[in-house]
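No value in this document is a laboratory result; all are computed from the given coordinates. Since the structure is predicted, the reported quantities are computational estimates derived from the model, not experimental observations. Cβ atoms are built from the backbone, for glycine too; each structure is taken alone.
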Structure P
């Protein structure tokens, strides 16, 4: 539904294929209006990644996530945002 709302063509795609278009469309929108999407663009020091990952791992909202992540996976997600 988000991909369609963002103007993406999803006709003939599986739900999974269509779903992959939504984050790309949101990212393109953010860049087109000048929203910084990388942690490095906000002056975040990569040395804080382990602490951020531990905080996120202990956060009460993690159980609501559709995927179960371990601490290393969370660190990897943060690293990918640089």
Structure Q
């Protein structure tokens, strides 16, 4: 009977490890996608600032607010995968 508990426990650990790897991979892919997405945003702020400081600041503020949910989208999978 103890052997069954031990085997079941090992299977559970392996499933958890696999799931953590999948979640971590998801977070990493999301981070890469957001990094590629942020380059044009930076260019927009730069070009807006060249037009005028007010335009650049408004764009920067809008993009900063826009980045909050993106940060959560990256942080949550990594947090759940690493438990840190």
Which of P, Q yields 44 [relative contact order in percent (Cα under 8 Å, 6 or more apart), calculated]:
Q
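Out of P, Q, choose the structure whose coordinates give distance in nm of label points 7 Å out along Cα→Cβ at positions 12 and 28 equal to 2.8 when calculated.
On the way: P: 1.7; Q: 2.8.
Corresponding structure: Q.
For which of P, Q does Kirkwood radius over Cα pairs in Å, calculated from the coordinates, equal 15.6? Intermediate results must be reported in sequence, preceding the final value.
On the way: P: 14.9; Q: 15.6.
The value was obtained from structure Q.
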Structure responsible for -35000, with helix-only ellipticity at 222 nm (-39500 (n - 2.57) for each DSSP H run of 4 or more, over all residues; to 500) calculated and labels P, Q on offer
Q
P, Q: which one has distance in nm of label points 7 Å out along Cα→Cβ at positions 20 and 44, as calculated, at 3.8?
Q
